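Multiple structures are listed underneath, in structure tokens.
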Structure 1
């Protein structure tokens with residue numbers, strides 16, 4: 001079997017953009033993958049086009065060799081754009097291999113270690129009362145782990161003052177904990193919008209045990225900053241969604257700076273790189289908490305990854321309280337479905353997902369830019 005084509009598909013489904021890739025073979029077996037660099041899909045598509053020249057005519061079963069060749073094929077190795085492209089191709093190659101062998105992808109990773117993957121949901125709203133009611137609805141529908149999303153300042157020129165958000169957000173989380181009780185796992189995603197002293201101030205404004213994890217309080221570029229923050233607060237961290245290599249993850253794992261690994265299979269380098277990071281995490285008793293804000297292909301790949309991993313906390317999903325999602329039934333007629341906060345481990349060959357290529361082709365790509373967040377003085381801040 002030989003690879004005959006590698007096709008990038010940047011698409012817009014009417015709600016958000018995705019970066020998919022299809023790898024074709026001379027035996028008619030096709031594999032699908034997804035890249036995780038949102039809003040820079042065209043850059044990833046360009047990288048995939050470069051990698052096409054390395055892959056056409058090669059055996060799709062030699063996944064590890066293809067990964068090394070793609071990663072080492074340029075003098076400047078790595079970076080989120082390139083590893084996003086490698087991730088998508090690596091996932092697609094695993095899909096092909098599973099289909100060719102007639103087994104689900106998790107069997108290629110050592111076999112399943114669980115019958116289902118527990119998920120966490122995200123509660124939101126425009127007021128504290130709305131957030132609390134949304135969280136209660138999730139809890140009533142069987143969800144046991146709930147994350148609260150920090151409120152994004154929508155508008156033509158959104159304004160966000162990090163320090164002014166601290167006290168209201170601490171008050172919100174205290175109210176949510178009171179409303180839900182102690183049995184629910186409760187976390188907050190601050191989406192790396194704080195500085196070290198701001199993150200410390202936020203944690204100090206809540207009683208111990210109010211939240212079970214704090215996700216991405218600051219940017220991860222400075223390991224020294226995270227060391228300082230870790231030494232000053234005792235809230236468990238969930239870090240890793242921005243990381244695009246095992247080398248970036250290494251100090252956070254080795255120094256126990258994070259308690260949950262927010263590994264993104266569509267950024268880190270696909271299954272090939274993800275399983276190396278997961279092995280390190282197991283050695284340090286750090287549970288997996290995959291980042292999954294993308295499409296159904298990413299979700300399917302993440303579920304297989306979790307199925308074959310020893311330590312898994314919860315898998316991220318954007319599903320509503322009753323399990324509904326916003327994905328297109330026409331584009332993705334067969335995709336992972338959540339039931340009572342759990343995803344069943346797939347049994348179909350490959351990823352177990354069906355992609356309607358004609359519908360994908362018909363979905364015109366629309367280049368979108370996220371609204372940049374500014375402070376009142378006009379300076380930019382993290383979104």
Structure 2
């Protein structure tokens with residue numbers, strides 16, 4: 001059986017004749033768009049690994065300019081995805097790129113010659129996606145994609161076509177002159193402190209207090225929360241280890257991956273009350289590896305199920321709607337307003353830098369600045 005390797009690394013298997021074989025994708029045929037599969041052979045697995053690595057490096061440096069006239073938008077996007085995007089991004093990002101390429105872009109402009117692609121073609125693409133780009137039309141009967149989704153299509157196409165410019169396949173990037181729709185700004189909300197008791201009482205009534213108490217004191221992403229296992233809890237150290245998350249693929253399946261960024265792999269300190277609740281939760285299902293196993297399947301909670309439970313808690317408590325992700329904002333805002341420094345909050349949230357945290361939670365740090373200004377004003381009054 002072939003041994004699967006990471007994205008872009010090919011796969012290795014031992015043949016019946018005793019030799020080892022490595023197979024890899026060398027690109028896509030410019031005319032047919034079909035994947036070009038090549039292989040390397042060796043006497044040992046180590047030898048094949050080295051040959052495979054060298055072959056993939058050579059693929060990265062292929063002079064594709066010779067085939068410039070034969071590339072269509074479809075074949076170039078597939079080549080870019082396979083050689084440049086997929087090996088270098090997270091699984092969730094790669095899956096999103098594949099969805100954009102195969103579902104939103106190629107069916108509409110895939111047959112256009114790459115060298116003939118214009119700003120107008122792209123502008124028309126964005127218009128069509130906004131009007132009728134949705135794959136599945138739900139109860140809302142909305143046919144078009146959101147401005148945020150179409151903006152992400154634009155960003156991916158810009159990156160892919162910028163590579164085509166560097167490869168000298170096209171003289172300039174046609175996305176440069178596009179007027180892309182602006183992503184919809186989602187208003188950040190928090191669970192007010194005066195509503196927390198009612199929210200947690202609703203969670204307690206549904207036997208969900210440990211999960212949602214932990215969320216409010218840690219600000220975990222939903223995929224990180226459901227992926228937690230009992231082994232991730234350090235009772236003595238009062239920490240949880242966040243080293244994995246579940247993400248949803250375009251086909252609806254779940255995949256266990258590393259968190260969003262390298263900084264997202266972290267230890268998060270939690271209060272003693274959270275530790276006690278987690279111990280009580282584990283005692284209910286000591287044989288399960290999951291910290292919060294689903295009462296229905298016994299396996300991991302689906303991230304969307306946690307969102308639905310959150311909605312039920314709000315309804316039970318008679319509270320206005322806020323997103324599950326707003327519980328993460330609630331944690332950050334509450335911590336900052338109660339004197340926790342930005343760098344500490346940033347590391348607990350798993351942000352890539354404290355500057356991002358500062359920009360995101362300006363409203364919370366503004367309050368502390370006002371308090372600092374008032375303090376300095378009181379200090380200076382006697383000397384005036």
Structure 3
């Protein structure tokens with residue numbers, strides 16, 4: 001046995017074993033959290049109508065005449081005892097207002113408000129949300145975007161179940177916002193990236209470490225918003241109306257997740273690489289404002305992933321034959337675990353299943369994110385919605 005392995009082999013395999021242990025911990029502890037939630041709540045009886053809170057659904061819209069025509073009816077036709085839909089027209093220059101007025105003539109639970117034309121802020125999305133929240137009649141708020149379509153007519157019911165089952169201490173409920181599938185490489189990459197991030201933030205929240213949510217499917221209390229001074233302290237950021245706010249107000253006791261199929265919202269994905277990179281850059285631009293503990297916890301996974309591939313290369317360059325075989329075996333074990341966790345969650349959430357292309361995404365996405373973060377400071381600042 002001593003002749004099979006050199007001292008360098010032992011060092012390389014020892015480091016690989018440590019990296020593998022953390023990767024297994026990450027996937028089983030966090031990434032599998034949504035599936036565990038689904039199994040735990042699968043047999044729970046539905047919540048009675050009288051136990052469900054009154055809800056204000058808030059949508060911000062800028063030049064969204066087409067999306068509102070396509071999707072607003074799915075919000076207005078929800079199977080829920082008492083709710084309102086508030087749409088904030090954020091300076092639209094198309095026929096958004098006319099579309100909203102046509103809907104308002106037919107639906108008595110639709111309310112329309114607007115952002116004043118003279119308002120000029122770095123993040124008008126935060127101003128639009130604040131106006132919508134101030135206009136809300138109810139304490140429970142459910143946020144989504146104008147281009148989002150709920151999975152079913154039970155979307156509000158499912159999201160509000162997070163508050164009911166979580167008890168009075170629950171102030172924030174995180175949902176999953178997926179992207180509609182298209183048969184392109186970009187769509188496949190976006191689907192994987194979105195699923196990975198979704199499983200990560202929901203799994204961490206389920207484990208008592210909430211750090212972000214997405215504005216496509218996010219619920220919190222109006223009283224919580226004002227108790228934390230709304231977006232104060234975040235107004236100079238171009239983004240962060242969802243993840244920075246969640247990072248600011250949540251703790252291990254007041255956040256819950258809902259991972260049922262009916263709780264999902266679906267949005268059209270970006271159709272060009274430039275648009276997707278622009279969106280990715282906007283999302284990453286505020287991550288440095290996360291709490292230190294969140295940044296440390298989030299940094300461990302990509303760091304150990306990079307170490308895994310670096311150690312694999314080092315073993316192939318300097319290791320012996322037996323060391324290479326063991327290293328490849330460890331990599332295959334991780335891949336099988338990845339495919340199992342990712343695809344089980346994707347299947348239960350009604351999304352795309354992944355095969356060997358997962359390896360390419362596993363390598364490419366951290367490199368893309370690193371490139372965006374390194375080039376972020378050199379780009380000219382723009383006003384983002």
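What follows draws every value from the coordinates through simple rules; no lab data is involved. None of these values were measured; they are calculated from a predicted model. Cβ atoms are built from the backbone, for glycine too; each structure is taken alone.
Work out the source of 41, 23, 19 here, i.e. which of 1, 2, 3 gives that when semi-axes √(5λ) of the Cα gyration tensor in Å is computed.
Only one of 1, 2, 3 returns 41, 23, 19 for semi-axes √(5λ) of the Cα gyration tensor in Å, namely 3.
State the single structure among 1, 2, 3 that was used to calculate helix-only ellipticity at 222 nm (-39500 (n - 2.57) for each DSSP H run of 4 or more, over all residues; to 500), giving -11500.
Source structure for this number: 1.
If we compute distance in nm of label points 7 Å out along Cα→Cβ at positions 48 and 360 for structures 1, 2, 3, which one ends up with the highest value?
Top value of distance in nm of label points 7 Å out along Cα→Cβ at positions 48 and 360, among 1, 2, 3, belongs to structure 3.
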